[in-house]
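Only the coordinates and a few stated rules stand behind these numbers; no lab work does. Computed from a predicted model, the values in this text were never measured in an experiment. Cβ atoms are built from the backbone, for glycine too; each structure is taken alone.
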Structure P
Amino acid sequence: MAFQRASGILVHPTSFPGPYGIGDLGPAAYQFIDFLAETNSKLWQVLPLGPTGFGDSPYQCFSAFAGNPYLVSPDFLLRDGLLAPEDLADMPAWPDNRVDFGMIYHWKPGLLNRAYDRFTGLARGGLHEEFDTFCRQQASWLEDYALFMALKDANGGVSWNEWPVAQRKRDKKVLTEARRQYAEAILRQQFVQFLFFRQWNALKAYANGKGIQVIGDIPIFVAMDSSDAWANPELFYLDEEGQPTVVAGVPPDYFSPTGQLWGNPLYRWDVHKKNGYQWWIERIRVTLATVDIVRIDHFRGFAGYWEIPGKAETAQHGRWVPGPGVDFFHAIRKALGDLPIIAEDLGEITPDVIELRDTFGLPGMKIYQFAFSGPDNPFLPHHYNANTVVYSGTHDNDTALGWYRTCPPHERDFYHRYTQRDNADVPGDMIRAIWASVSVFALAPLQDFMRLGTEGRMNFPGKVGGYWAWRFPEGALNDQLKGWMQELNYLYQR
């Protein structure tokens, strides 16, 4: 699909300001969309929007289809009569400009339960009919997800492969009884999903109405502890007990000398192929109903992926295994048409990855932070072509300023030689350079627009705990920043 030259900001909804401990889909999200529109920016990029668990990573969700309950806006629940002011009386004192996920996990489910209780007391009609329609339309994933979460709660929150054997193996009689026993809990889970998608769809419609497209994110792999793996064990390399025999990761690289052991179960691509990739087609269809453009994370895994033994303690001792390749994308295109996909083609890229990307005309990614080893570096703008998407950095990188302060001296020296700039405004100079490039899309994390150092870092690949928590303060989207972005978009025809 041909994209038009444009620019935008990468920021996850959890990072929005607001009084409820975590950014959400409420008023601050609409203010952000207004800001984008006023700067003539056309793109908003988010991370995966699914329900997060241990480690708080949006790349390890309980479902590849569900939405994150913690993004539901209490303000809009108040507006819709699903909460009353007294329902917020037990709200804790939140930390400034950081998400305390432990506090959120303790408080917000109770708030959403109160919303459900008020919903059940409403007269039958509008909202009930809307809920019933949502449940019917999303049944293909929603029923398994709601049952999975109800069973997870009943089992004290442990991973599904530690549940009683009959639940783990989805014994029909046991699941029928579970649906009866936990019927109320299942309805509550479905209702929270209804709230998320109701609020998200309204926000996306507002963005689209302002000429802004939302770039979403599909992680190639799903979490081991997910309704996807539990409900479809035949699609993954799992043993009789539901334990993964091989898992995903990457070999030693720029980020980690022992590689990254992600632990996601790997796909049995032979089984996917046999059933026409139906699970994947449904996944992409649902995602494209939620966002306008998708970035496929770890695209190289479709050409070949790093397979690690299930009980390994690091990612060092794995092997490369061929992925489904062109067959997969032909099936997806046949089912869904020409797709608005960005290929995250970073990491150890081999000719087969480039060939797969180019066969389908998918734009790849350029990361300006990676560029400063020398003039032949492919991440330098003079090597780009128009069918690329360029970033100053992503959620996995340090901020531009953090990078500059800690990069090796030879990279810093080459940065100055290449840009002919001093260090007075490294983030601004990097953003200007990528906006000026030929890449069809140019994006930067909001932290770089705000000129933040490492304190603004969103994630550090391979490290668990303490990340994904950054939030920006009220007033960060000020007139000075707005004017500068307007000028950039005007000068570079974005």
Structure Q
Amino acid sequence: MKLRKYIIGGLMVLSAWSCNDFLDLKPISEETTATAYTTASQIEAALTGVYESFQSDAYVWNNIMFQDIRSDNHYAGGDNPSIFEMDLLKVTATNDKVYQSWSNLYNAILKANVVLEKVDAVSDPILTDTRKAQIKGEALFLRAYHYYNLVNLFGGVPLVLEASKSAAPEDVNIPRSTIQNVFAQIITDASKAAEFLPDTYGSDESINKARATSGAANALAAKAYMQQPSPDFSKALEYIAKVEASEANYTLIDYTHLFDGNHYNNAESILEIQYLGGDEGNWGPQMLLPPSISGDTWRKFVTPSNDLVNAYDEQGDDIRKNSTVLFEQVSWIDEYWGIVEPSDANPNPNNVAFGYKWKNAMGWGSTDRQYIFRLGDIVLLKAEALNEMDQLQLAVTEVNRIRGRVNLDPLTNDQKSSKEVLRNTILKERRLELAQEAQRWDDLVRHNKVVSVMNDLREIDLRTNQAVNYNMTEDKILLPIPQQELDRNSALDPNPSN
């Protein structure tokens, strides 16, 4: 098998195995401790398999469905019943996107467990102790990040921390751990990962932004401390300080450069998915970009909401709006943006909003990236933590850093007049900064506002001229446990019914 360079789902290594060879192995759930990982190339290929989860539906697409479409940021668009369920907050246990994400994330976790179990036993002299430690750190980070997404989506989930050794029901039917225990494991893994990982792997940013670093691990720990049921703002600030002190020198850049498709692996990026185009490309942009860019004329998905567009306009936030939303006249009827029938005189009568943080469709094989972590997110998390620690002026300074780079005025007295007011101001700022980046639902949950925001949301269905009733309840905060998993694992308890 010939040597090839892997830049798959965030990893760049030299390996003697091809990608397809690794994927052709038995599913990890069927692996046993007898499986041999004896060479450096084999364990590197196993690690590549963990990173490949970033090219699964869970991260290419479903994360935006669950975070932006489920919230007030975007509509479903398109014609997919599973996505309409998310938009209208009627997600069922048989929703295929729910099962997709559950299975994608657990598959990646099981692969990470194999790497963690096998790496120390590899005696190949090519694999130095330094590289072994890095591999452990990368696998720990990846396992923690996948669990971070699972716990935010589903609440308490089974904690699987060892490679599967048996298919016996008593070994695979694992009950749910508590939300608190899952977050504790995430923080443990992320903290250990930060100790094993370097700030950078050298001067090549296409490697530094593709692989887990101490900066990525510290960012994850900070987010976990903020998102857990009882936030620890002091610990979050401690880990944010480590991100800021990293020798990677993360820096806020021109906002338009973040999403123009020409500034990959930039100074603000902490970790991003390395789509190369073609067979290693991102198919998401083709799903949402308008006909003038995508080259096709079917109705697109993930259309920005009127409420999101109004939020940009309210602040006069043209830079972030124009980086996030593109309007184009189209022939199809859209229940939120236009329902005028096309005619010979006006074949494209409806002016529809399109998601625009991806800019290049490239025929289902785009090089447009997704950020796993970037500094803008971390700066606003820092502001949030500082505010909760009653350090309001320091919090305001951080928010103004974010506003200043998009030519917005500093916060007014009305926007920072109290802790509660500033808390809401920061939440609004995060929305404008991070729309279409799979953050919004988690932000609303963390602020205990998801029920009130969704019930107060007024979106008019133009077909009936009636406001949509989202009927949001506490029971809808978490996704249902997939029915397939409930049927397979008798130890699982379902989430409350929607």
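P, Q: which one has mean count of other Cβ atoms within 10 Å over residues 344-351, as calculated, at 16.1?
P
Distance in nm of label points 7 Å out along Cα→Cβ at positions 88 and 184 computed as 2.7: which structure among P, Q?
Only one of P, Q returns 2.7 for distance in nm of label points 7 Å out along Cα→Cβ at positions 88 and 184, namely P.
Distance in nm of label points 7 Å out along Cα→Cβ at positions 224 and 424 computed as 5.3: which structure among P, Q?
Answer by label: P.
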